[in-house]
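Multiple structures are listed underneath, in structure tokens.
Since every read-out is calculated from the coordinates, none of them should be taken as a lab result. Predicted, not measured: the structure shown is a model, and the values here were computed from it. Cβ atoms are built from the backbone, for glycine too; each structure is taken alone.
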Structure P
């Protein structure tokens, strides 16, 4: 093993729409959760991760849920408030892998419109040899094709690559391609599994 391929959100970066919407719902957790499950739902966000322009996605959703038009607009207008600090212990592991000379790459489901916010905010993103951003490729995990694109673009040998992601469907999509995988649950668990692989 000489290469580590990271997911970003949920592994190295703390992103959660609840950071934005919780104050807007005045602490009404059930109402907020219903909104995030049905109005600004994960599958809708996935469309933007896969390349749909924010303006188109927001307009479509506002037509479906006109009573929530303002809250839907905030998904783009205040997107930066969903992004918090790096997951410090994970970034420390990334730094250790870097110090040991391992190849570091990233594959992330992220809109091309908002990824520049993360690039500007998190200097450690510059440590990666390459970052494949789903919104730029118009493909999103767990689509097998974005893994194949990542392999081809970076000349990866999946058998010599550990892929880390907090999403089980993404992990399950990577395994048939030959990647050694770590289903991320916590930095401590990640450190343990990477130590077992003798990467740190």
Structure Q
């Protein structure tokens, strides 16, 4: 990966390649409808990164002369080349699941097994709702062969949600009790 470019840089370049000239708002909307469900990052970067990439010659900026004076960004040949090079690089297989319920379960600071059960049931319901949203999006995209790669990523999200629903239902059925806090030694006087 180019030292000046981050995964967000490549996301911006890739979205402009996929969708054509885009404003930062267009990019934000595209992320909200797609990859934003799977990959979290500060969306404010979608407003700052295009200008930075334009400064590097990877995008070309076009500003409206009047009205809202929106900035629309176009992919340059150099940007397309950088994106293509990045796509050929090996991808590390590290995966992160930013699930706050999982963090709460791990820390075990709930008051009772019943509190764990209630949290697990909410988590299962939330993952079931997300699965339904993904399935609806998949059905909507099914007729368009141009989005096959996007649908493949969506299918991984659907599988993840199914596993998460099953996991949280198992936790709700057999909730672990709270993890006891370690004893804090009394301070000694010096």
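Here are a few things to note about the model shown:
- Comparing mean count of other Cβ atoms within 10 Å over residues 131-138 across structures P, Q, the highest figure is found for P.
- Here the criterion is mean count of other Cβ atoms within 10 Å over residues 3-10, and among P, Q the highest value is seen for P.
- Among P, Q, structure where semi-axes √(5λ) of the Cα gyration tensor in Å, for residues 43-138 alone as derived comes to 43, 19, 15: Q
- In this comparison of P, Q, the computed figure -19000 for helix-only ellipticity at 222 nm (-39500 (n - 2.57) for each DSSP H run of 4 or more, over all residues; to 500) is attributed to Q.
- With relative contact order in percent (Cα under 8 Å, 6 or more apart) derived as 20, matching label from P, Q: Q
- With log10 I(q)/I(0) by the Debye sum over Cα atoms at q = 0.26 Å⁻¹, for residues 107-170 alone derived as -1.01, matching label from P, Q: Q
- Value 17.5, calculated as mean count of other Cβ atoms within 10 Å over residues 123-130, assigned to which of P, Q: Q
- Computing distance in nm of label points 7 Å out along Cα→Cβ at positions 35 and 59 across structures P, Q gives 1.2 for structure Q.
- Comparing mean count of other Cβ atoms within 10 Å over residues 27-34 across structures P, Q, the highest figure is found for Q.
- Value 0.05, calculated as FRET efficiency 1/(1 + (r/R0)^6) of positions 11 and 115 (r between Cβ atoms, R0 = 25 Å, to 0.05), assigned to which of P, Q: Q
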